Structure I
Amino acid sequence: MNALITGITGQDGLYLAELLSNKGYNIVGVVSNLNQALKRTDLALKNNKVHLLQCDMNKMECIADLLGHFSINEVYNLAAYSSGVGMYDDPIAIGEVNGLTVVRILEAIRITDLSIKMCQASSSEIFGETTDTPQTEETKFNPRSPYGAAKLYAHNMVRIFRQRYGIFACSAILYNHESPRRRPGFVSKKIIHEVVRIKLGLSSKLRLGNLDSFRDWGFAGDYVNAMWLMLQNTDPDDYIIATGEMHSVREFCDYAFSYFDLDYRDYVSIERDLYRPAETTHLVGNARKAREVLRWSPKVEFPELIKMMIDKEIETLNQQEKLKGS
């Protein structure tokens, strides 16, 4: 089997590359800048001998050439503008990357080989301001950010190409998912990073916005497994991938600081300027369909996820301090 992964150097891409490599796949990883990608490439890609290629995703012909040249069987589109602090930064670029690029991939599949399967990384942000809790695949979409709106456009185009052209295309409606590989720009990473710095005496305060914002937090490794299962199923469909548990930012802080026997209230400073312009406060997913059809369920629970992230952050910061001292 030959798989193409966009966004392969991100958190999800690395876990997916490991998963597929362990299953014997040949993997082509698409990056926008090959030199930068090689500099920050994780050992997961080096050890698994993933073939990294530069491709301009604004050119449908480039995508089609890759699909045909490498005889791709499965496409996983993970490339997107971030859903963290960048959800409002550049609406035009977000619409281009998170929306139109998905259509280019679908069109490339249509003209190259209709047997190619595709999984699109959709987002819980397509629900936005909703009165349904928890959300299901039938919940009305109501995005409140350019990020969510662009993801919804892509989500709808996946459905249209599936129905109109018979393409095996699926959308994985992913709720918040974290890991030790999470990069800056997300509140989870910010909390973990500053907690460890405080413990090491490198910081004294953690500045945050709304502590009573709620998230459905899962483990990225579990979620990419769900995406793979979607493409192994008999029929293409869209699935919510979530834990079904809702935790506040305050609770996240409590768990993280408690790891070091610290009280978060002694270190967290609430700043109004850090509140999101339009905060979604009750996004929690009902993954019943994924459990029943795909036999998928999350394996890593909330406290274990935080511990994993802290352990990795301690290791990273200790290494950085050693380099400074050498």
Structure II
Amino acid sequence: MSMQTAEQEVLHTCIEWLEAGHSVDLVTVAKTWGSSPRPPGSLAAIRDDNKLVGSVSGGCVEKQLAEQFRDTHINQAHKHHIDDQQARQFGLACGGQLELVFEQLNDATELKQIVQALTQRKRVVRRTYLGKSYSELSDAQADDRFSYNEKTLSNVFGPSWQVLLIGAGQLSRFVAEFALALDFDVLVCDPRPEFYKQWQVNGCKLLTIEPHEAVIQHAQDERSAVLALTHDPNLDDMALLEALPSQAFYVGALGSKRNYQRRCERLSNLLEPAELERLYSPVGLAIGSRSSAEIGVSIAAQLCQVRAETLALNASTNRVT
């Protein structure tokens, strides 16, 4: 079973609450100033009995969301500004300011459409109009990002972070276990029966198709990572040929620096130089790892590092400094 992101948890919980007959307010971080622990686009939801799911401040002002800020008499989307003094009063020790958008939800249909899109690894954008009692949902374009201009809030919902492992050997087992613990969905591809029949890590999707087909079918989007870990060029190189030109946020391959040079020579006539430069190889952070477990730690750490850099890059245009 795949793990949910924080935003997906809010969506699923809102659907459950609405279908159970509760009224629900959805709260979105619209804008931040200074040291705010949650970026624009972060979600929380408040049920009519003040039960809350999600976070807009890392736990500092959530209680006040239910007790003070929510206005059940306003059925139109509206904003609430939390200044630096209020933030410190409510326990946001690092200070900073938040602008939150509140909107009452009356129906789960739109949220279900978002969830369905995410299961298909599609990106959608939901536009909320302040002062209005409705929103609009559409497919997101490639350059769509979270935006807010005091009148319209556009929140982009994307699929879960996932990693596709090429090879079902011992190293992949360690990487899969670490990646699952770090909230990645994990797919493992290996067409070799002697390997895939021995796979025993629960929570992963096992694919027995050819690696290049696995990349084409499952790992083309910007929230996917591809790791070639078989040491077999016939398998790894075919996956890399599809992964490096794709939108995958991370593409790595196991091997020494010498093997990396040989791989680049093999692929140089089939890929553009900029595509080859995307390859992380030798894969993983340089922590002096030797054993499969240590290499797995180094790979998982690099995955987290690149994911964080990707998130920071996407968020940088949304934060007021």
Out of I, II, choose the structure whose coordinates give distance in nm of label points 7 Å out along Cα→Cβ at positions 148 and 252 equal to 1.6 when calculated. I
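Given that helix-only ellipticity at 222 nm (-39500 (n - 2.57) for each DSSP H run of 4 or more, over all residues; to 500), derived from a single structure, equals -12500, which label among I, II identifies that structure? Spell out each step's value before the answer.
Values: I: -12500; II: -10000.
Only one of I, II returns -12500 for helix-only ellipticity at 222 nm (-39500 (n - 2.57) for each DSSP H run of 4 or more, over all residues; to 500), namely I.
Have a look at I, II and say which one yields 4.1 for distance in nm of label points 7 Å out along Cα→Cβ at positions 28 and 260, as calculated. Walk me through the numbers before you get to the answer.
Details: I: 4.6; II: 4.1.
Here the read-out was taken from II.
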Given a value of 41, 20, 18 for semi-axes √(5λ) of the Cα gyration tensor in Å, calculated from one of I, II, which structure does it belong to? II
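None of the figures in this text is laboratory data; all of them are computed from the coordinates on show. Keep in mind it's a predicted model, so treat the numbers as computed, not measured. Cβ atoms are built from the backbone, for glycine too; each structure is taken alone.
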